[in-house]
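Each reported figure results from applying straightforward, stated rules to the coordinates on display, with no laboratory input. What you are looking at is a predicted structure, and each value in this text was computed from that prediction instead of being measured. Cβ atoms are built from the backbone, for glycine too; each structure is taken alone.
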Structure P
Amino acid sequence: MPHAHRHAHRRPRKSTSLIALNLAIVLIVGGGTAAYGAFSKTVTVTIDGQKDTVRTFGDTVSDVLAAKEITIAPGDKLSPAPSSAVEDGDTIDISYAKPVTLAVDGTVTKHTLFDRTVGEALDELGVTPPAGAYVSDKDSAPLSRKGSEIVISTEKTLTVVADGTSSTVTTKAPTVAKVLEAAHVTLDKDDEVAPGKAAFVKPAQSLKVIRIEKITKTEEVDVKFPVEVRKDPKAYVGEVSVVSKGKKGKNREKVTLVMADGKLRDRIVLDKVVLVAPVGQVESHGTSTTPPDSVWDKIAQCESGGNWHINTGNGYYGGLQFSAATWHSVGGPGLPHQQSREVQIKYAKILQARSGWGQWGCADARFS
């Protein structure tokens, strides 16, 4: 009986990469800390001089910062650059930029510093507070990334003007509000002081307190009438006539009067009732002009030297030397020299049409 042939089963080969992956998994699962150490890096992060040693799988500075949730703001110093590769044992240095406002006896300057404390900042700025001076913070106080204010104030004599009197106060208080406290001057919520309450004081400065009082009352007041202007091309520029006269109205108003040291500063209308409505006025305003080189300018040049507002004192007025009687006879308002050139010419034309050119001794000047 023939023997049956038995065929051996071949196992599929595992790829090299799969073997390596399995080996890594075995090492991590089986080796624990040893495997973690084999794949991670130890990096020192120094922030404003404070060191922190971290383990990281990151490849770049940015990776490390993201893992530690460290945010770099514009102006901060970072070394090396965010895109730089990190190796085991590397150091990342960070210095935060800190806005600092420095006020020394009322003189205010602004700075961006990388120091950690108030004392370091003053050293950096070359400022040494005099013995006994007011300093807003201890040297050890930390500076904030959001901004810090350092205030130094030496003893100074200041003048305080309030309630009609002037007094002097000697104090190290840095602000107007603190100086007023030292001078035992109280303010209510509406009172003002110049400069403002929060302002830093300077040597020999004068502070003025303004007492504000608000009075609410009801008043009856006149209301101005509106004016409607109609242009009249037949009248000259500067000539105004009332077509229909306006009348004032009257309102009853609830108001708040704002008094500053007893003087009215503002009047605020809270509510009003119209008692009598105003009646608008209609006016006619002339728009016509005479050409500059007109016959009347030539006559005026001869009569008055071209001075349309001359009063010679001899009974004749204006550029065309009207007498008051003649001026009024043609309807001229007031006196000639009080009117515009255009108005004087208007009434001169009326006189010329009525009585001819002989009214002016210089009439022949029109032909020059």
Structure Q
Amino acid sequence: MTQEPDAPVRAWLPRAAALLVGTLALATAFIAAYVGALHKPTPRDVPVGVVLGDQHAQAVMAAVRGRTDTIKPVGYDDPRSADDGLTAREVYGVLTSSPDGGLRLALASASAPAATELVDQVFTAAAQQARLPLQVVDEVPVERSDPRGLVPFYLAVGYVLGGYLASTALGLRTGTAPRGLARAGLRTAALAAYAVVLGVAGALVVGPGLDVWRHDVPAVAAAGALAVFAAAMVAAAVQGWLGLLGTGIVILLLVVLGNPGSGGVYAPEFLPDWLRGMHRWNVPGLTTDLIKSAVYFDRPAAGWPAGGLAVWALAGVVGLLTAALVRGGRAAAPRAVSTSATSDDARLDG
């Protein structure tokens, strides 16, 4: 009799301990990722375009590269290709010879103001050392209302956060693994509708609401809807297969590693080696790049991030459907047996 009050404690204590250990691991990883990635940004191999055959510009580029690995030359066949590279976000600037015998540096500060400031400083110093006039032109300037270029990143964080929180809320309310394809389809449709609403809401808040961008509001809303849906479906798929453990993995991928590796706070070339390429495949990085492309750059710049988010969304839909077939079916079977047995007992009692 004296042991009975302790029985409930023995029942929930292992689960509670596991949750605390998991939370501790996530928090430690969060500290390590954010501090490790952002405490000492060190630029290296910042891409700057130069036209092949432009001997004057190439000589200055070679001199800069010989002194430091901060700048990475990217060669183009002709000036038009170099300009296309600038507006496609392949490079942060393009160095060319000017008719007066000096140099011209075209920048795109909307890509990352810190990166273009660095490029400006490096080539201004190089031109002064070579005693050459340098004309600096910002071809794709960042908005004056967002001088540090951080709004696309913070908007991306809001979209991704809203996506996986919506998925988690539905999972807690109705079960992480839907019981059957019909319920999985209904959940997917609900998350798609939610994504459209949040995409529009975010674009309106940042645009007309806070007056950051008054242009391209529909493009931002479309980018946001795709990002929210991708984040929601990734979360739904992982949670559908792994249950509560999946929520921790989603937070690890989308927040702990996703945000510092997105290239939103610092340009990717400022991050440690292990994070530099992450923005090209993780959901927060793709979302940040897509929003920048929607607001500032030509359509080709949006191709990779939009395609990447679409792949994530499709993978999430497939993952949720298969989880509903495998795990949802297993969960539904015992319930069906239990309901049938209850009905049989009722008929016998009758």
Structure R
Amino acid sequence: MNKPKAAYIHIPFCSHICYYCDFAKVFLEGQPVDDYLDALIEEFRSYHITSLKTLYIGGGTPSVLEPEQMKKLLSALTENLDLSDLSEFTVEANPGDLSEEMVEVLANSPVNRVSLGVQTFNNKLLKKIGRVHTEAQVYESIEKLRANGFDNITIDLIYALPGQTMEMVIEDLDKLLALNLPHVALYSLILEDHTIFMNRQRRGILRLPNEDKNADMYEYIIKRLTENGYEHYEVSNFGKPGYESQHNLTYWDNAEYYGVGAGASGYLDGVRYKNHGPVHHYIEEKNKRVHEEFLTSKEQIEEEMFLGLRKKSGVSVAEFEQRFGIDFDKLYGKVVEEYISRGLLKENREIIQLTDKGFELGNEVFAEFLLDDDFLI
């Protein structure tokens, strides 16, 4: 078996909880951080990984670790790796947490990409969504990173936030473009269960832009970024040539990867798995996995389609048929014809790709590639 070439490492600790977040996370205060790192490193070593193309430390908030803790983690993750194979090593950070000492630790390691959780440059909106950093701290963080040799910096922004207007989106884009960063991910706010925002929505006290405004914002973002040299290579991601997120492309290519840490998900040997979420359970349990699911042929095909269609490059019919040994046209020919006629898929029968309009209505299109329950190859 070919071993996966990507690994995701989860740091679940946060100094605060954002109102929209449903990721596996806990307040940092009072947590057994050192014990957690020991358990995480032990799990990573259990896979005997010697070669990776991409390594990604996400959260939670990895940058809330102490610099010495981060140094220990980075050292342990890379001590047995062939670094000549490692082309992208990303660490997520919050602008308010990125101290000089932390940036120094990152700069003196194989880390070559930093992802900043900015969400918006508007200080009032930042408070509204539960963020504790400021616009000024975004600029300070980017300045520190650049001064320490980082040029591969990406930021996340969210649009369709409570009370956000089109003018605010335009202002965010102006400020983003002025920074001349090589990559940005722009997500529409999604209300998830067990979040403060979902609770407010259920109580009828959350004011969000309507669907039309949301669509207008998305169209404006695409137009503005593509005009300024960014490739819209995935539904929510934009990169300058050569700066696409190699790690995230692993997910969208439906390739296997290691998932390490509390609440982390992975995909190995045809099995999608999830680790124990509560930090204490994760530390104490010898078997870190709480759930494993062997994907059926039906599930593998569906994932191939809805993950592949997220990418601008789409799904290659020839590669699909080679992977699954099935006639694509017999399976999906009618669906493809219908959505080409509706302007949601491009007129190309060899590579199935969404149009710009298709990107906007992605979930509607993805649903059409689900197979009947009794499907068998």
**Prompt:** Thinking of P, Q, R, which structure, once Cα Rg over 2.2 N^0.38 Å, for residues 133-212 alone is computed, gives back 1.33?
**Reply:** R
**Request:** Out of P, Q, R, choose the structure whose coordinates give helix-only ellipticity at 222 nm (-39500 (n - 2.57) for each DSSP H run of 4 or more, over all residues; to 500) equal to -11500 when calculated.
**Result:** R
**Message:** Taking volume of the Cα convex hull per residue in Å³ as the criterion, which structure among P, Q, R has the greatest value?
**Reply:** P
**Complete:** One of P, Q, R was used to calculate mean count of other Cβ atoms within 10 Å over residues 221-228, yielding 26.9; that structure is Q
